[in-house]
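Next up, some structures in structure tokens.
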Structure I
Amino acid sequence: MNWPAAFALTAAIELPLVVAVAPRALRRRAALDSLAANLLTHPLAWYLLAAELLPWTAIEVGVTAVELAVYRFVTRLPWPRAVLAALLANGVTAALSFVV
């Protein structure tokens, strides 16, 4: 799979999951921030994985941490929801990466 297809699939999966976790008042913001967070993390993760510079698990932990910070400090989700959004979205896409 090429990067544009992988990014589109990742965004299509993660964005609705993050929106579902967000309180109603923050859903639009969560959608935009999820897309922005993925635009930030996905290209770097793709490069690091392709270049074999870091193990896959380290890359996933780093991506999850960055996206958690975005959901907490940019989107302003409460800590429990920010953690849930980051873990759920990245856990699902990480698991699906073994299938696709």
Structure II
Amino acid sequence: MKFNFFNLLDISIILFTIGSIGVFIIRRNIIITLVSIEMMLLACSINFIIASLILDDSLGQMYSLFILAIAGSESAIGLAILVAYYRIRGTISLDTVNFLKG
């Protein structure tokens, strides 16, 4: 029985859609926004891995590793900014972030 890659593409599309909904619709919480961005990057990474398996090439797997490294650093920097913001303001709601705008 041959493995069907289109099921994995469906999972990737669902993950990317959920991440997009979290970023664009649910904008009240910084943590939800960071997790949604991570889900979108994970969906892109899954797409690169699937393309790598279909094309029998390792380039997609290397791109996936780079994406995961960037996602990890983005998450660490975002959480550091979140902790600093919480120490200053005492809340992490995105409604009160207006003072950070230029």
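Read the figures in this text as sums done on the coordinates, not as results from a lab. Owing to the predicted nature of the structure, the values given are computational and were not obtained by experimental measurement. Cβ atoms are built from the backbone, for glycine too; each structure is taken alone.
The table that follows gives values for the structure above.
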{"item": "Top of I, II by relative contact order in percent (Cα under 8 Å, 6 or more apart), largest first", "result": "I"}
{"item": "Value 14, calculated as percent of Cα pairs over 25 Å apart, assigned to which of I, II", "result": "I"}
{"item": "Structure (I, II) behind the derived value 15.6 of mean count of other Cβ atoms within 10 Å over residues 48-55", "result": "II"}
